[in-house]
Structure formats: C-alpha cells, structure tokens
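The data blocks that follow each hold one structure.
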Structure 1
C-alpha cells in the first residue's frame with residue numbers, strides 16, 4: 001500500500017499530468033510561434049539580408065571574396081551560399097534557416113530551463129519567447145541571430161547535463177555538444193565568450209577538474225585555439241574588425257534598456273503613438289527589472305533543490321559583462337542589442353523564476369499581466385516594423401521601390417538615366433531587379449593582384465593564388481552585372497553640378513531611405529529637392545523609401 005499510496009498523492013498525480021502534457025504544450029507553443037512569425041516572413045529584404053542572396057554570394061568567387069572581408073566568422077555566409085544553391089533565394093526561403101532555428105528555441109528554452117528554475121517557470125519562459133517581438137523579428141530575418149540563441153541554449157543545456165555527477169555516460173550528448181561548440185565559434189565571435197565561460201565553470205560544477213570536466217575544458221580549449229588561428233590569419237591580412245561606426249559603447253543605462261526594454265518589448269510599446277501604450281512599456285520595463293531581482297533571490301534561496309539555477313543569471317549577464325570588459329581595455333563601439341541576443345531566453349527564465357516567489361492569487365495576476373503586456377508588445381510590432389525604430393531599423397519597402405524603377409525601365413522612360421541615393425548600400429534594389437545595380441557596392445578597394453600579393457606574403461603562395469583568382473573572378477562578375485544594368489545607382493551630392501549626369505541627360509531618379517542615414521549625416525537628397533534648378537516630375541512613396549523622378553533646369 002505504501003508505494004501505491006505515494007504514487008497517487010495529489011501532488012504526484014498533478015506532476016504526472018504535467019509530464020504527460022508538457023510535450024503537447026511545447027508543440028502548441030511551437031505552432032503558435034510559427035503562426036505569429038508568418039506575417040513578417042515575406043516583408044521586404046533589407047541590405048544585410050540582400051548580402052546573403054545569390055547575387056552577392058551565389059558564385060564561389062563571390063563567397064570567397066565575402067568571407068575575406070566579412071566581420072563575422074565564415075559559417076553562416078558559407079551555409080547560406082549552399083542553402084541558396086539548393087533551394088533558391090526568395091524572401092521566405094532565405095529566412096527559413098532563421099525561422100527553423102528560432103522555433104527550435106521554444107522547446108530548447110524549456111529543456112534548459114526546467115533543470116534550472118523548474119518546469120512551470122521554464123514553460124512560461126518558452127511562452128514569453130514565443131511572444132517576444134525581438135524573437136519574432138530575428139526569426140523572420142535571413143541573418144545569424146536566431147541561430148545564435150539556439151546554439152547558446154543547447155550549449156548551456158549540454159554542459160548542465162554533462163557535469164551532472166549523478167548521470168551516467170553520455171557519449172552522444174558529448175559529441176553533439178562538441179559539434180555545437182564548433183558551430184558557435186564559426187557563427188559569431190562573441191559566442192567564444194560563452195564557450196570559454198562554460199569551460200571555466202565545468203570544474204566548479206563537477207567539484208574538481210576531473211573526468212568530464214577535464215574533457216570539456218580540453219575540447220573547449222582546442223576549439224578556442226582553432227578560432228584563435230583563424231583570427232590571427234585575419235589580423236595578418238588586416239581584415240579583422242574590432243569595432244564599427246554603427247556600433248555603440250555599452251553603459252549602465254544601455255544595459256537597463258537592453259535587458260528590460262529591448263528584450264521584453266523590442267521597444268515597440270515605448271515607440272507607440274498611444275500614450276497609454278508608451279506608459280505601459282515604461283511600466284513593463286520596471287516590472288521586468290523587479291521580476292529579475294525576485295528571480296535572482298528565488299534562485300539563491302533554492303540552491304539545494306535547483307543547484308544549477310545560477311546558470312540563468314550567468315546566461316543573461318555573460319555577454320553584457322564582456323561588453324563592459326571591452327570598454328575597460330579600450331575597445332569602444334562593440335555593442336549592438338542584437339549582438340547580445342543569446343541573453344534573451346535567460347531574461348525570461350529569470351523573470352519566470354521571480355514570479356514563483358509571489359504568493360497565491362498575486363502570482364496568477366502578475367503572470368497574466370506579463371503575458372498580456374508581452375502580447376501587446378508583439379501586436380504593436382506588426383503595425384510598426386516598417387515605420388518606427390523598434391527592435392532595429394524599420395524595414396523600408398525596397399520591393400515596391402524596385403518595382404517602380406523596373407516599370408520605368410520597361411516603359412523605356414528610364415534608359416540611361418542615373419539614380420542617386422544617400423543610402424550607402426541600396427543592394428536590396430539589385431536583389432529585386434538585377435537591372436538596378438549600385439556602382440559603389442561592386443567596387444573593391446584593392447585590385448585582385450594586390451590582394452593576392454598581400455595574402456601570398458602573409459599566408460603563403462597557395463592561399464595567395466586562390467585569393468587572386470577569386471577576386472579576379474569576383475571583379476569580372478561585377479563588371480558583368482554593371483554592363484547588364486539599365487540603371488546605375490551612385491552616391492548623391494548636395495547640388496546638381498556635383499552629380500555624375502551623362503551628357504545630354506537632364507532627368508534622373510533620387511532615392512531616399514527615410515531611416516538611414518539620418519538627414520544630419522547625409523541630407524543631400526533633401527538639398528537636391530530644395531535646389532532652385534530641381535523640378536520634381538513624380539514622387540513614389542514606398543513606405544520608408546521615397547523615389548523622386550526629377551529634372552534639372554539648365
């Protein structure tokens with residue numbers, strides 16, 4: 001009777017019911033996540049995504065040339081090259097890898113979280129991730145940020161289990177973890193911080209540098225050394241970036257904004273037209289901060305029951321602390337919210353743990369309020385992704401702009417007319433219509449011979465010959481694209497006299513991305529439109545992109 005009675009207590013019945021239903025709950029959340037991401041899946045491609053298209057990396061020479069100059073490790077670009085060859089590079093197809101890896105983050109959040117904060121909080125964190133505007137945004141963008149979340153979660157979950165002294169041999173998990181570590185280091189340089197941190201923590205979690213901990217440290221170290229060799233090669237060539245002008249320096253205000261405004265709402269509520277929504281966003285940020293404090297307290301109070309709970313705040317703060325360390329050693333301009341995106345699920349796990357501390361009905365009310373506010377932030381995203389600065393820059397409608405210019409070409413009214421833009425990288429126009437090419441984007445600073453000699457001198461003749469051959473082919477293909485273009489896009493200037501207008505032409509097109517660069521950085525289009533010689537023949541408003549057909553009086 002004893003065992004039987006124990007197995008049928010209300011608590012155990014409830015737990016067994018949860019265990020049976022959690023798979024269906026996670027499956028349901030994954031389906032909901034997919035449905036919530038569908039509305040943004042076919043939004044117009046922007047510059048960074050266009051760089052992942054076949055026009056940019058479709059040939060082997062283009063791929064190698066891109067890898068030579070890219071600020072990220074080579075994996076994602078190389079993967080997208082193969083993906084495009086196999087499946088094409090339409091908007092939805094290019095975004096499928098991000099969508100798939102992003103949806104996998106939903107069960108992964110639970111898989112990692114239930115051992116750290118409990119089953120209920122882990123499931124709630126998975127729900128918040130499914131509703132997250134930030135997660136929705138990067139699941140529907142053909143970039144590496146959703147995969148960064150997935151591999152980080154998997155790494156934390158693997159190390160947690162591999163350092164469990166009560167678990168038996170786990171060779172398959174260990175092998176999977178090593179493959180995942182290799183993927184992390186080849187995906188984004190900042191993930192090396194996670195790899196190093198997990199190696200450092202492994203002996204502490206196993207109470208000594210023996211057995212699995214020693215193996216983890218060894219293999220993590222080997223992987224870091226391999227990455228170091230790659231970085232050294234990039235440094236030898238002078239192609240390793242340690243900062244960009246569009247990046248910022250992380251400070252304490254920026255950390256609060258990142259953790260409790262950007263992660264929670266994608267800054268959607270804070271940017272809303274409605275005063276009620278803006279105030280809700282401010283309140284939500286402070287509510288999230290309070291839940292983080294409660295969550296940390298709850299984790300510290302439950303170390304006996306859930307000894308690995310501290311991995312949650314570590315996962316949340318690891319990369320931000322690395323950003324602060326960069327500032328201390330003199331590296332500024334290294335921070336952008338999306339580069340710290342692996343912290344996102346840990347923010348939700350910590351908050352969900354904090355909710356557990358609230359008593360009785362107040363816990364239900366607070367959980368409901370968090371869910372409602374998260375849903376409101378998510379719904380606000382759909383109405384503002386192309387018109388307001390929220391998660392990131394708004395997505396201008398380059399598709400419509402390219403269609404208008406393509407129609408101009410088809411009507412033969414655009415033949416030979418130049419296009420000028422203050423947007424430094426209008427590659428999205430070329431993605432939608434190859435007859436539109438940007439002269440600046442197809443230029444390389446050094447000749448193929450100079451690049452080959454540079455590589456040959458630093459890395460040997462074999463790689464030097466490969467570099468020269470690749471850039472020779474790359475330059476030839478660029479000339480081919482320019483030769484086949486009907487409209488060549490060039491940087492705009494402040495007056496008609498400074499523009500490169502072919503002899504005999506007095507009509508041209510001006511393209512203005514309303515969101516980048518800001519007018520204070522480059523207001524040349526506005527200056528041209530206000531010039532006394534300018535006559536505007538037609539204005540095409542394409543939601544975030546304005547195309548003007550103009551004539552300059554003699």
Structure 2
C-alpha cells in the first residue's frame with residue numbers, strides 16, 4: 001500500500017475533484033440533458049452543411065458549427081411531410097394510422113404525448129416552447145409556452161402553463177388575454193410577447209433554462225421555431241440580408257423533364273395546371289406570384305411567365321432565407337447560454353425540421369410530396385461524450401426519434417412504439433445487421449390546400465417507389481388518376497426521370513412493392529377501417545385495365561376543373577358588372 005504525504009494527497013484530490021466536476025452534469029446526474037430543436041419547414045437544402053446550390057450563401061453558420069462537432073444524418077425521413085402528422089410521429093414513435101394524427105390540426109391528447117410522459121418517468125424535467133401545432137395542450141410536459149395553432153410572426157400570443165390570468169413577468173411579455181370576449185375564444189388566457197416570434201421563442205427558452213429549470217434534474221427541452229414557415233415574415237433587421245445577391249435557381253424549376261406521372265400531370269399533361277401549387281403561374285389557383293404578403297406585392301405582375309417565375313423565386317428565397325437567418329442567429333444565443341453554464345458538452349443537441357420543403361424544385365412550393373425535398377428531414381446531432389463525428393447514411397424515420405432520445409434517458413423503447421433507437425449507430429457509425437433498409441411515406445390529405453394527391457411510398461437507399469391512389473380519406477373511389485412512379489436515386493438524385501415503365505426495373509418494382517406492403521401491415525396502415533385502402537389494392541398491379549381507368553379519371557378531373565374555372569370567371573364578371581352599376 002502506498003502512503004501519500006498529506007500535502008501531495010491534497011493536491012491530487014483537488015486535481016481529481018476539479019477534473020470530475022468539469023465532466024459532470026450540473027446536477028451530478030449521469031443522464032445527459034436533451035435539447036431537441038425543430039424549425040418549421042427548415043429543409044436540408046437551406047442548411048450549409050448539406051451542400052447544394054445554396055451552400056455558398058452560408059445560410060446557417062451557427063448550425064454548421066454544431067454539425068462539425070456532431071453527426072449529420074443524410075437519410076432521415078418523415079413518414080408524412082406535413083406539420084401536425086410529423087410532430088405526432090415524433091411525440092408518439094407511432095405511425096399516423098395508429099397515433100390518430102394523419103392530418104393537419106389533429107389533436108394529440110395528454111394521454112398520447114408519450115415522449116414527454118416517458119421522459120418525466122425517467123426523472124427529466126420536461127418543457128416545450130414554441131410551435132406545438134397538435135391542437136390539444138401539451139399538458140404532459142412539466143412546462144409549456146406554445147403558439148396557438150400556426151401562431152403569428154410578430155407580437156405572438158402563447159399558451160403558458162404557469163399563467164393564471166396575471167401578466168407574465170418574463171422579458172418581452174406584456175399582455176394577457178383574460179376573457180372569452182377575445183375575437184378568437186381559443187386565445188383566451190394567452191400572453192402576448194412583443195417582437196418577432198423567433199426572438200420571443202428564444203427569450204422564453206432562455207428564461208425557462210435560467211429561471212424555471214430545476215437544476216437538480218436533467219432537462220428535456222423541445223424548442224420549436226415557427227420560422228421559416230410561410231408566409232416568411234422575417235424580422236426587419238434582415239431586410240438587407242441577400243438584398244443584392246442572385247439566388248441560384250434549381251435546374252428543374254423551369255424544365256420538369258420526365259418527373260411525375262399521370263397521377264400529377266394527367267394524360268397528355270392535361271392536369272399540369274391543376275396539380276401541385278407552383279412558384280410561377282403554372283397553377284393559376286395558387287402560386288407564389290399572387291400577392292399574399294408584402295414581398296410579393298412588390299412584384300411586377302404584368303411580366304411574362306418566364307420573367308415572373310424568376311422574380312417570384314428570388315423574392316421567395318430571400319424571404320425564406322431571412323427567416324432561416326433569424327433561426328440560426330437565435331440558435332447561437334442558446335448555445336452561448338449552454339456554454340456559459342457549463343451545460344453544452346453534457347447536452348444532447350438534436351436539430352431538425354418537421355419535414356423538408358420545396359424551394360422551387362419541379363416548380364413546387366410547400367411540402368406534402370413524397371419527393372426528396374419534402375420527405376427528407378435535416379437531422380444533426382451533437383453529443384461529444386459519445387456521438388461519432390461525421391456523416392451517416394443509415395435510414396432513420398421520425399418515428400425513431402423518440403426511441404433514440406429515450407435511449408439516452410435510460411428508457412428501453414416502449415412496446416407500443418413502432419420506431420427503434422438509432423443511438424448505437426450514432427455512437428459507432430455502424431448499422432446493426434438487422435437495421436431498417438426502407439423508409440415509409442403516406443400523405444393522407446388528398447387535394448387539401450396545395451392540390452397534392454394522396455399517395456404512399458417506400459424508399460430504400462437507391463430507389464423510391466410511389467403509388468398515388470388519388471382518394472380522399474373517407475373516399476372509396478379516386479377522383480384524380482392513380483399512378484405509379486419509380487426513381488433510381490443513384491443515377492437521378494433529383495427525381496427527374498420516372499422509370500416505372502422501364503422493363504429493366506421490373507424486379508426492383510416487385511421487391512419494393514413487397515416491402516411497401518410489409519411496412520403498411522407493420523404500421524397498421526392497411527387497416528380496412530380506411531376505405532381508400534381498397535383503391536390502393538385495386539390499382540396495385542397497374543395492368544392495362546388499371547391504366548385505362550386512370551386515363552378516364554384524368555379526363556374527368558380535368559373537365560371538372562376547367563368547368564369550375566369557367567364558373568368562377570362568370571361569377572367574377574357578374575360581380576364586376578354589379579359594381580359598375
């Protein structure tokens with residue numbers, strides 16, 4: 001046995017204690033904090049580390065700095081590229097067919113807010129701040145401050161779990177709506193903060209971290225930004241950002257090539273003006289040329305279609321990227337706080353968007369489509385104690401997010417979740433032998449808002465197979481033509497060439513149909529309680545009879561839309577006449 005002299009022992013003890021304290025979480029708990037940051041509609045094309053045509057603009061320096069010290073997931077996918085369903089997938093670890101949230105504004109009651117419930121049981125203090133968008137209050141969290149619905153970009157209102165009719169004392173909050181006399185009764189009891197929503201959400205998060213957090217517990221904070229969701233109302237301080245820069249256009253914005261099928265182009269392209277809202281005037285019902293917010297009212301509406309699509313794209317991209325810049329700057333504020341408090345390296349930081357977004361590709365706006373720009377989610381994870389730095393192409397889905405976070409909390413994946421933890425992949429850089437090789441997709445909201453037909457899809461690392469079944473949720477017959485698409489992502493990463501009818505891919509199609517059927521069964525998506533499943537089955541083989549029926553449906557839909565447009569023009573002319581009189 002060695003005996004240290006007392007003075008030497010004291011020095012060694014102090015050194016060991018100091019080193020240990022530097023590595024320990026603030027509370028002494030060995031579980032890491034978990035910060036889950038999600039921005040609405042922040043697509044991977046608008047994040048520098050993902051490369052692409054916008055990378056040279058350096059849109060996300062703060063986020064890229066986090067990425068350089070973590071892992072960048074290149075094959076992360078949502079199962080439904082729309083806000084509420086994706087958020088519900090993340091909160092429950094379940095498919096939309098099972099968690100009951102397949103469409104916008106689907107309510108996720110407290111009893112099904114599983115991620116918060118399980119984190120609480122694991123000893124975490126839980127909070128969600130920002131955009132929630134799951135209708136029912138996030139009552140399973142210890143604390144919440146969330147926007148009602150989409151929320152406002154300026155001077156936003158929030159539901160706050162600590163409010164009891166008194167004015168909130170946090171920085172920037174100056175008003176509480178106390179009565180049901182408000183113009184929208186659902187806003188009764190909300191607080192209003194002054195400023196831009198991105199700043200207000202960050203202020204609220206920093207207030208919770210510094211003033212409301214129990215420092216004896218690890219924290220689980222979901223920090224959700226409204227930006228860069230449309231209508232892209234950026235903070236005025238970003239007005240000059242990119243003002244004199246020409247934003248590169250996607251190569252397929254003006255020439256869509258062999259992208260799509262009869263399902264979204266119609267027979268002989270007869271549905272091109274009616275399916276999928278557009279950047280330019282292709283879709284006259286809804287496009288970005290129409291003046292819906294300030295930056296579009298400044299456009300010269302009299303220019304040619306070729307000129308106006310370019311002008312519109314520039315306005316759209318600058319407004320969008322200014323919103324992104326606001327998020328990135330505010331993320332830096334959060335990082336600065338974590339570093340100052342000694343929390344940064346003991347916090348699992350996860351950054352994502354609730355889905356991707358089209359930035360002009362294929363002349364599309366919004367998301368919803370099963371194509372890469374919408375289906376792919378950005379996913380960056382930093383945790384220097386165990387996460388392997390670099391890039392990873394393992395296929396992960398948003399239903400896997402909850403099991404992974406729970407894994408870090410020491411919680412085995414609950415049996416009711418469809419997802420699986422990919423923590424081991426993050427820590428080793430290796431996929432387990434039995435890891436998933438296919439991602440599933442299902443857009444349910446047939447022709448709602450952005451004229452997107454309902455569809456299902458399966459994606460492997462090389463191929464994507466899509467079936468448009470063209471039927472409303474409660475429908476039993478398609479009203480847009482069913483059709484199939486296959487993309488070879490190795491030779492065609494931008495999905496410009498549908499090769500479904502190329503005979504050399506027959507075996508690939510058969511294999512992917514088999515996997516699509518398997519996933520639909522495992523996820524409860526083939527439940528006969530959904531009547532559209534019969535349509536999916538009816539057009540599964542897509543033989544000559546199915547194709548003939550699809551052409552007939554295409555003609556009928558085109559005729560109905562043209563008749564509808566004529567009727568609107570007549571009504572408009574009648575109203576003009578009445579006004580003149």
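Every read-out reported here was derived from the displayed coordinates using simple, explicitly stated rules and does not represent laboratory data. What you are looking at is a predicted structure, and each value in this text was computed from that prediction instead of being measured. Cβ atoms are built from the backbone, for glycine too; each structure is taken alone.
Numbers for the structure displayed
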| read-out | value |
| --- | --- |
| Distance in nm of label points 7 Å out along Cα→Cβ at positions 97 and 121 from the coordinates reads 2.6; which among 1, 2 | 2 |
| Structure with the greatest value (metric mean count of other Cβ atoms within 10 Å over residues 321-328, set 1, 2) | 2 |
| Entry that produces -20000 once helix-only ellipticity at 222 nm (-39500 (n - 2.57) for each DSSP H run of 4 or more, over all residues; to 500) is calculated, selected from 1, 2 | 1 |
| Of the structures 1, 2, the one that 15 was derived from, the read-out being relative contact order in percent (Cα under 8 Å, 6 or more apart) | 1 |
